[in-house]
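Structures are listed in the sections that come next.
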Structure P
Amino acid sequence: MVVRGDVLDGELLGAGTARFRRRYPDWDRVGVIGYYTRDDTEVNALCQTKMANFETVVVFAIRDLDRAGINVLGTFRTPHVTLAARDIQTLLEALISCPYQVRANPYHGNATTEEAR
């Protein structure tokens, strides 16, 4: 699974992909941040730590992202991934149309690690 904080809003995703393009202008893709998880226990751990500032999280199955034409690329340190496509419009349309779950984050506002603060 891949987890992202907040909701899938086209305007927010567009701003994220634009920042990505500015940071990595030579890469032939655009992307947005996500986190790889193997199961619900790891989703819960991410909610408690890295995503405590988000009221909700969005959870994708990797097979659904793959079917939508979104590349899931390991970037930086595990569990960080980049959800990537060739251009912003393709990525936005694929993410928004891809099946996903929106889950309430029970740890929102209750960060328990330095990283989440």
Structure Q
Amino acid sequence: MSQKLRMAFANELNKGKLLFYKGQLDEAFYHFERAHILSQPFYVRHVKSHWWMFRIGIKRIDLAEIFGQIIRIIGSAGSLFGKYPVGNTGGANVSPFKPMPIPEDLKVYFE
């Protein structure tokens, strides 16, 4: 992982955590989705992004998100083998197998 990508991931994750602790869960989830996109190729970071989405599911008592994130945490092992849907935002509201476009501002980290 390049230093630039590592810092971008940490920035998104930290923004999400700050918003999470302020109770701004929708905004926090958005940053965890962005962290997820940046972390997919890197197993530990990939799991961290799902962990925080799981925590939002717990906070909201959202069973679909809770169980969806449990499945995705297990499925994050695909990162170890280079198997993951590029650009997928990682929430339970999208298929865990669906590739998605990478947001324009995040593409620079994959060049």
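FYI, it's all coordinate maths here, none of it is from the lab. Given the structure is predicted, the values throughout are model-derived calculations rather than measurements. Cβ atoms are built from the backbone, for glycine too; each structure is taken alone.
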Q. Among the shown structures P, Q, from which was the value 36 of relative contact order in percent (Cα under 8 Å, 6 or more apart) calculated?
A. P
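When distance in nm of label points 7 Å out along Cα→Cβ at positions 3 and 83 is calculated, the result is 3.5; to which of the structures P, Q does this value belong? Display every interim value, and only then the final one.
Details: P: 1.4; Q: 3.5.
Derived from the structure labelled Q.
Of the structures labelled P, Q, one was used to calculate Kirkwood radius over Cα pairs in Å, for residues 11-66 alone, giving 10.9. Name it. Before the final figure, lay out the partial values.
Numbers: P: 13.1; Q: 10.9.
Source structure for this number: Q.
Supply the structure label, taken from P, Q, corresponding to helix-only ellipticity at 222 nm (-39500 (n - 2.57) for each DSSP H run of 4 or more, over all residues; to 500) with the calculated value -9500. Write out the running numbers ahead of the final one.
Numbers: P: -9500; Q: -20000.
Structure P accounts for this read-out.
Upon calculation of Kirkwood radius over Cα pairs in Å from the atomic coordinates, which of the structures P, Q produces 14.3?
Details: P: 14.3; Q: 13.6.
Attributed to the structure labelled P.
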